[in-house]
1. Using distance in nm of label points 7 Å out along Cα→Cβ at positions 22 and 166 for the comparison, can you identify which of 1, 2 gives the largest number?
2. If you rank structures 1, 2 by mean projected area of the Cα convex hull in nm², for residues 54-173 alone, which sits at the top with the largest value?
3. As an exercise: relative contact order in percent (Cα under 8 Å, 6 or more apart), calculated from one structure in 1, 2, equals 27. Which structure is it?
4. Supply the structure label, taken from 1, 2, corresponding to helix-only ellipticity at 222 nm (-39500 (n - 2.57) for each DSSP H run of 4 or more, over all residues; to 500) with the calculated value -16000.
Structure 1
Amino acid sequence: MKILIADDDPQILRALRVTLGARGYDVVTARDGAEALAAAAHEHPDLVMLDLGMPHLDGIEVIAGLRGWTQVPILVVSGRSGAADKVDALDAGADDYVTKPFSIDELLARIRALTRRLGPVDSGAEPVIMLGTIAVDLSARSVVRTGTGSGGAPGKPEAIRLTPTEWRILEFLLRNPGKLVSRQSLLTDIWGPHHTTDSGYLRLYLAQLRKKLEPDPAHPRYLLTEAGMGYRFTPDP
């Protein structure tokens, strides 16, 4: 498995190259944001680890650049510990966030979790789930409103854009149809184990998803809130 590590600290690059290399990973390094994008295009890594505070292009710009053409898992490893920094990185398309200083065991666990959760899937193996007239393709990671045109004829499909965080929340719920998903489970999966009390973020994202997906966002049919407990996706019969 090939990992691209982008950080402007040569000591961190050297330490991670040695540590991960000793565990069988093929490591490629970059010292700034522009070099990271070039290395990603040339090396096609299986996972990208990057710092936010890099010269030329910062981490958020690198994430945006990568998400323009690849869904490779992105793990941010940064000294910035503020909630706003984490939300910005995750909204830009990062898949996980580790704050420096970190333990190597935690880092390895995050790498394993990302490669399990976001590894390649067999095309066609994932279902297309319908929310009324909206089709959610878990394999293609697309959301399309089908609808009808005049006279009941099929209407022109309309793509619905979700942010990366909105997509991850929706996917988590859709993969557990009919089941109660606790707020703690969602917060841990999306933002990590240190954010299990940040339920305000979750409410905001669920409200946005309902605006985009529910026939009547004020009275949701599919993405339900279980007061004091969590959320539930209720599919059509």
Structure 2
Amino acid sequence: MPPLALLVLGGVGWALRKRRPLAARILLVSATVLLVLASLPLSSALLLGALQRHPALDERELTHGCGAIVVLAGDAQLHAPEYGGAACGPLTLERLRYGARLSRASGLPLLVSGGPPRAGVRSHAELMREALERDFDLPVRWLEDRSADTRENLAKSALLLRENDVRRVYLVTHAWHMPRAVGWARAAELDVVAAPTGFRAPFEWRMSSFLPTSKALRETTWALHELLGLVWQALSG
């Protein structure tokens, strides 16, 4: 993922500058141009916008026959001394906030899903339960704490839900992550209603959209990760 992939590309070009000067120039220029493009708000907005296929739910019409709300983990803050150790990261908190809102609006129980972010650290699911119970004052009914990726999130959550006779659920994750999550839910034979959150703003014609930023580079990386994930999902069936 950028920027590392582009730094490696530029490094190869730099290493070839004496033996293959033409190839070196092509690689160095390509790496620089791609890094600038990946850092443009224009690029991140277009890429993330293409992934945000599922519309936001209308909370006034929650008549989908769901029996639970599944919230997928996103990231973790491994060093959070103010919380006594690890804690939910900002992406996970965005999902938790909407999951809590949806739970209050629908009265449905919550399932949180995510294994340990690193060996020796509490699972994402445990961190999510702590945040929901302490900070949002909401109970968590089910904990899926052994999954390592989105595919396992949905497969293991589906098994847990079937054991409790729940067949249809609201699925909470970021709007740009939802297409891949829904795909793995279908593979796990879990009937889901997409409940996306964290929508990224659409592209706007303004000068700042053409000025590189670290935020845009981060969001472009998210988008590329999802696009590659969708390709792998299609190839793996």
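Throughout, read-outs are computed from the coordinates displayed, never taken from laboratory work. Small disclaimer: the values here were computed from a predicted structure and weren't measured. Cβ atoms are built from the backbone, for glycine too; each structure is taken alone.
1. Result for distance in nm of label points 7 Å out along Cα→Cβ at positions 22 and 166 over 1, 2: largest is 2.
2. 1
3. Working: 1: 12; 2: 27.
Considering all the candidates, the number was obtained from 2.
4. Source structure for this number: 2.
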